[in-house]
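Student: Got some structures for you, see below.
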Structure 1
Amino acid sequence: MIIAMAIVFEKETKTFFLDGKGVTYAFFINDFGYAEHLYYGKTVGHDDLRYIRGRACSSRDATIPGNDRGGMNCYHYFPAELAFFGTGDYREPAVEVINPAGDRLTELLYDGYEILASKPKPSGMPALRDGETLVLHLKDKTAGLACDLYYTVYDDAAVVARRAVYRNEDAQRRLLRRAYSFTFGLPSQNYDVISLYGAWARERRIDRVPMHHGVVSIDSKRASSSATLNPFLALAAHGASEEQGEVYGFNLVYSSSYVLKVEGVNCGRTLVTGGVNDFDFTWVLESGACFETPEVVIAYSSDGIGGMSRAFHDAYRNHLVNPRYAKKTRPLVINNWEGTCFNFNNDKLKAIAKAVEGTGIDTFVLDDGWFGKRNDDTSGLGDWVVNTEKMEGGLTEIIRYVNSLGMKFGLWFEPEMVSEDSDLYRAHPDYAVAAPDRPHCYSRHQLLLDLTRKEVRDYIVESVNRVLHENNIAYVKWDFNRNATAFYSMGRAPEQQAEFAHRYALGLYDLCERIVEANPNVFFEGCSGGGARFDPAMLYYFPQIWTSDDSDAEERTYIQYGTSLAYPLSAMSCHVTEVPNHQTGRITPMKTRADIAHLGATGYELDTSAFTDEDRALMKEQIKEYHSMERLVLEGDLYRTASPQDSNLFGFMLVSKDKQEAVLTVYRRMGSVNNEYMRLQVRGLDEDTEYIVSGFEKTLRGSTLMNLGLMPRFPRGDFQTATYRFTAKKA
């Protein structure tokens with residue numbers, strides 16, 4: 001069956017069909033004007049799908065307002081495209097509003113539609129680009145509240161992008177107490193809920209639990225997407241594995257306080273909803289004003305969790321990450337942080353740079369400590385002026401030296417922060433986020449700047465852009481090392497203070513837009529005390545994000561495995577760092593550290609001035625190996641072959657889109673004596689193609705490899721890796 005990639009409205013059944021890459025999303029407008037979900041899954045024909053509707057409600061259920069009759073006459077039982085409050089629907093509503101009379105009722109029903117050939121960009125927020133888009137107009141004719149639901153489909157990714165825009169069409173203001181991005185209904189509750197939990201240096205571990213009646217909720221209340229719970233969840237059919245079973249994934253394109261909820265409804269169905277966190281949230285919606293919600297990307301896979309991941313990866317590489325860099329060779333950096341921390345001068349930096357000359361490293365990145373009075377983490381933030389006592393000649397001398405070695409120069413910033421011991425704070429203490437008459441709540445000895453205020457953003461933009469424009473800087477590492485605590489802005493009225501978390505996100509996006517676009521030739525990497533703000537919205541501005549401050553190879557197998565559920569390998573910044581490792585004290589072989597770091601945008605972060613000739617030769621060989629597989633990191637399909645959470649092994653297989661080449665990296669945690677032999681699955685190859693397998697020096701068909709697998713061969717000892725390359729045999 002061939003279905004064109006398009007959005008179609010079937011007038012006879014009032015059904016919308018949205019067809020993307022291998023998927024169909026369908027809903028219809030029922031007799032009451034309610035947008036009722038029908039189907040999201042593998043491509044189906046444009047038949048009358050209403051036959052799958054559920055049972056009628058009972059006489060004890062609340063009927064649709066103004067219709068005191070039985071039958072299919074209860075909002076609570078309609079699979080929803082947007083659930084609302086106070087009309088007999090007791091599920092989690094997507095919107096709650098206080099109307100001028102004080103009631104909180106809404107009834108958002110069909111009011112027309114548009115099909116747009118080109119997707120409009122949300123105002124002030126990142127989102128996926130491109131794609132044919134449906135705009136469904138809903139309206140509450142009593143309250144004067146309207147809502148536009150946006151749906152976008154893609155011919156190169158099995159995802160649907162959704163968001164909502166709430167509009168006040170009444171003459172009086174309203175107060176939004178909840179404004180979620182979407183509602184999505186499923187016909188059963190036979191799912192497991194998968195989420196990504198963690199903490200600093202332990203980000204994005206996988207949690208999988210059976211769903212139940214009632215609500216499973218993940219959220220952040222930090223004005224950051226957080227290391228604690230990532231703004232991602234998936235519903236996997238019971239028994240679904242990496243490569244088999246139905247899976248639905250949900251990922252918010254948002255960087256502030258959020259919530260995602262899965263509700264097991266009493267009728268046996270499932271409802272998913274979420275968006276901006278309604279905890280500590282209200283929004284004054286003036287007459288004629290609108291509130292735009294962040295986009296959610298909903299992936300579908302009939303090929304297990306791996307298929308869901310590949311759908312997200314395709315969507316983000318093709319439609320989210322800056323196209324200037326999405327599939328381009330990334331800077332291969334040497335960063336000085338773990339080698340020096342704050343203790344450096346020009347001579348030390350030059351020695352680190354000189355030691356990697358000719359190895360393939362192309363960018364030297366100077367981390368924290370180059371500005372203001374910044375000799376430790378208690379001072380200097382906000383003063384983006386070079387510390388010439390530490391850096392004689394300013395940045396000019398070290399930049400010229402690095403450039404003379406054939407490398408580009410990069411620089412660390414933390415633009416959103418301020419130290420009390422800084423010239424900025426002494427001049428503008430009101431720029432820091434703080435509540436009146438309350439003492440500061442510190443984190444890492446620093447305070448958060450109030451990005452909800454334009455004058456604060458203007459200061460940051462001017463000071464950062466000045467440094468970038470006055471110096472030959474090709475790379476910026478943008479860090480963010482603490483979360484909000486006060487949730488208060490001196491620039492807002494008391495009744496607007498619960499708008500803080502969302503306004504902070506809007507301020508952040510404005511800041512990124514103005515700095516990134518003013519420096520189109522600078523490559524920006526995101527960071528947040530490691531990976532505490534690893535979300536799709538930040539990937540819109542930063543093509544890669546520092547995955548975690550924990551760079552230990554063993555720990556990174558967990559972190560990178562979990563991160564890959566939603567985010568492509570090209571988004572993960574992964575470095576080979578010092579041993580004993582700074583976070584765990586563990587010693588792992590340099591080859592292992594490199595093999596794990598190569599499963600992302602790779603780099604190095606250590607004191608190379610202490611390298612021996614043997615170390616330097618090993619680094620050069622590792623970089624050569626990385627370049628040989630870089631196309632697969634940037635564009636290939638990922639197949640996870642072994643989970644470190646379930647076994648002594650970790651395995652990632654990267655396969656080119658044309659299936660002509662692949663790389664399998666396998667890691668064994670602990671070595672043992674007289675151990676069981678284990679076959680490792682090989683995935684993603686073409687069954688009929690013959691592949692030359694390096695490491696075995698054999699030629700085998702794809703069908704043989706995928707059905708029999710490989711017996712990995714590791715060196716003796718703990719924390720060892722093995723890599724295998726597959727190259728299609730030329731005819």
Structure 2
Amino acid sequence: MRYALVDGQGNFGSVDGDPPAAMRYTEVRQSKLAHEFLTDLAKETVDFVANYDSSLEEPAVLPTLVPNLLINGSSGIAVGMASNIPPHNLSEVIDALIATIDNPQIDLGSLLGLIPGPDFPTAGLIHGAAGIREAYATGKGLIKVRARVEVEQEDGDQQRIVIGELPYQVNKARLLERIAELVKQKKIEGIRDIRDESDRQGMRVAIDLKRGEHAEVILNNLYKYTQMEITFGINMLAIVHNRPETLPLKDILDHFLEHRRTVVLRRTAFDLRRTEERAHILEGLKIALENLDAIIELIKKAPNPKEAKTQLMEGYALTAKQAQAILEMRLQRLTGLERERILEEHRTIMEEIARLREILGDESLLMRVVRQELLELKERYGDSRRTEIVHDVSELDLADYITEEDMVVTVSHAGYIKRSPVQIYRSQRRGGKGRTGTRPREADFVELLFVASTHDYLLFFTNLGRIHWLKVYELPEASPLARGKAIVNLLQLQEAERVATILPVREFETDIYVVMATRKGVVKKTDLMAFGKPRSGGIIALKIDEDDELINARLTDGGQQLFFTTQAGKALRTQETGIRPMGRVARGVRGMKVNGSSLVGMEVVSEEATILTVSANGYGKRTNTREYPLRRRGGKGVLSMRTTKRNGPVVGFLQVEDNDEIMLITDTGRIIRMKVNEISVIGRVTQGVRLIDIEQDERVVDMTLLAESEEEEEEASGIGQQADDSK
């Protein structure tokens with residue numbers, strides 16, 4: 001609770017979820033603030049009702065001076081409804097109540113200036129004011145609460161994340177268990193050690209990072225996967241006149257002020273009644289003092305008290321209460337000092353009666369009393385805010401923490417990806433041997449290498465027609481000889497889903513398109529802007545039939561030439577302009593008739609390059625792009641390679657140049673690497689030449705263009721120039 005209502009001694013549990021001790025080991029008493037809940041309870045300020053068995057009476061509501069519904073909040077679930085009111089700061093709430101008294105028509109903007117938001121007992125950070133404003137305006141809203149962290153710099157380039165405050169109601173022990181579990185599952189990498197250093201001085205959780213890791217990146221993942229960031233759903237539902245209502249902030253303040261007005265009104269009326277009763281007695285005593293000797297003589301001659309009382313009432317026009325008070329008056333009250341005190345008390349009582357009557361007759365005076373009591377409550381119990389409210393979490397772009405620099409991104413054939421600073425490749429002198437982007441394991445090699453900024457995007461298209469989205473800085477940074485991390489561990493892929501292609505994108509802009517092709521010959525063109533906001537589990541890139549899959553995707557400017565090839569050796573070169581742009585979830589149109597075969601590839605081609613076609617039995621050939629006539633989309637295409645039992649079906653094609661190198665992979669795991677200029681350029685309607693000797697029942701299953709060469713010497717500035725060109 002933000003303001004504890006009991007003062008306890010013993011074990012009452014902990015933020016780690018430890019249970020409290022049994023009640024026989026604990027003691028409690030009301031806190032000082034709790035006494036304010038019962039003030040004036042005996043002055044008929046609230047109605048009393050029968051308890052559960054009608055054996056006693058209990059107050060229907062406490063005459064509290066404390067706006068407890070707001071300062072301590074409330075949480076509960078009933079049949080068909082729920083309430084979740086966050087705690088607030090007492091000083092801020094009282095300021096808002098006083099402002100409402102001064103201006104009953106105060107608007108929400110002014111109230112937000114006095115109560116900027118909830119104030120949790122565990123402190124923390126509230127990100128964004130939009131949810132707070134919505135909750136205060138309508139009674140419902142969502143706010144994000146984050147842990148308060150600091151980043152400590154250790155020796156060298158190592159950092160430490162220190163958690164000092166947690167979001168409201170978060171269990172610290174479970175949070176640490178969750179972080180350790182994520183590290184073990186490798187969903188969060190870069191954490192070296194986790195320690196709970198909390199003591200009686202306060203909370204301190206230390207998370208040591210590995211050398212070279214960015215604390216901001218790790219924090220982003222901690223906020224994403226753990227309760228270091230929670231969403232608190234505000235639902236300000238309360239019982240008003242025996243009916244549940246969802247209340248905006250202004251209504252809650254108005255209802256509390258109405259409650260206080262009623263309490264003060266009934267208390268004043270009670271005080272007036274009791275004061276008037278006392279004044280009535282004092283008036284009788286005053287009459288007795290004025291006729292003291294005669295009254296004493298009357299009492300002495302009376303045969304009994306009852307007769308004396310009757311004679312007093314008849315002789316001096318006194319009421320029964322006044323006459324009884326005279327009879328009960330002690331002799332010491334007849335001294336001169338005591339007589340003066342009775343007269344002074346009477347004058348004071350009459351002034352108090354006048355004041356109480358004035359309050360009851362003047363609404364402004366009544367509310368002035370309410371206002372003054374609230375100010376006194378603030379003076380006694382008010383404190384400073386604990387929870388800090390910062391600007392909207394959506395404005396805290398993680399990219400702002402990441403230095404923008406060029407990175408060499410390498411992707412291996414086995415699906416491992418990493419990034420390395422481009423300066424590593426620039427560090428050689430001119431004429432050096434050069435270096436590779438990775439040292440892959442046996443039967444693996446670099447399939448894709450490109451230079452991109454840490455702020456660039458990578459679009460991962462999968463065989464199921466979905467697209468996933470990462471920024472380059474989210475890739476694991478590793479040395480040139482490291483293998484990297486499996487792509488499947490970075491994306492939330494579905495069962496049987498695998499990455500078909502990766503497209504680097506500098507920024508999402510109009511007039512740039514993504515062209516996709518499926519194995520059944522369906523092609524689709526979609527504006528790049530449609531993929532600008534994918535979800536964590538990916539979004540649909542195109543609708544795919546059950547027996548089909550996405551095989552490739554390419555970026556175009558809308559006016560490129562596209563090349564398709566089937567297993568049967570047919571090829572189609574067509575203008576992209578013949579394919580109209582479609583929405584993100586559309587199925588697409590027919591790009592090429594496969595006639596019982598299947599598409600093995602789609603590529604954006606230029607007329608200056610050559611097309612390398614490879615068959616399953618290890619045959620291949622190069623053919624000039626110009627030999628393939630331009631046709632409309634949807635056609636059967638022309639013969640690209642004559643397929644027979646000798647060379648087998650086509651397994652793929654590549655657009656190549658003379659200085660390129662390729663890899664051929666067989667179903668037995670054998671790999672052959674060769675230079676493209678060693679393959680002859682021959683006609684379109686041919687079977688090709690043998691590229692690899694294969695064993696019986698062995699087949700070529702894949703081919704790829706090498707992203708880098710280990711054998712040729714390259715200048716140190718080569719990749720640096722590539723980085724400049726990519727911009």
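Student: Given a value of 5.0 for distance in nm of label points 7 Å out along Cα→Cβ at positions 244 and 620, calculated from one of 1, 2, which structure does it belong to?
Tutor: Value 5.0 for distance in nm of label points 7 Å out along Cα→Cβ at positions 244 and 620 corresponds to 1 out of 1, 2.
Student: Which structure, out of 1, 2, was distance in nm of label points 7 Å out along Cα→Cβ at positions 180 and 500 calculated from, if the result is 4.3?
Tutor: The value was obtained from structure 2.
Student: Taking 7.6 as the value of distance in nm of label points 7 Å out along Cα→Cβ at positions 260 and 564 derived from one of the structures shown (1, 2), identify that structure.
Tutor: 2
Student: Something else now. 1, 2: which one has distance in nm of label points 7 Å out along Cα→Cβ at positions 316 and 364, as calculated, at 4.4?
Tutor: 2
Student: From which structure (1, 2) was Rg and Dmax of the Cα atoms in Å calculated, if the value obtained is 26.7, 86? Don't skip to the answer; put the middle values down first.
Tutor: Numbers: 1: 26.7, 86; 2: 42.5, 150.
Structure of origin is 1.
Student: Taking 4.2 as the value of distance in nm of label points 7 Å out along Cα→Cβ at positions 388 and 580 derived from one of the structures shown (1, 2), identify that structure.
Tutor: Source structure for this number: 1.
Student: Distance in nm of label points 7 Å out along Cα→Cβ at positions 284 and 556 computed as 4.9: which structure among 1, 2?
Tutor: Derived from 1, not from the others.
Student: Quick check: -8500 is what I get for helix-only ellipticity at 222 nm (-39500 (n - 2.57) for each DSSP H run of 4 or more, over all residues; to 500), calculated from one of 1, 2. Which structure matches?
Tutor: 2
Any read-out appearing in this document is the output of simple, stated calculations on the displayed coordinates, not a laboratory observation. Just so you know, these numbers come straight off a predicted model, no measurement behind them. Cβ atoms are built from the backbone, for glycine too; each structure is taken alone.
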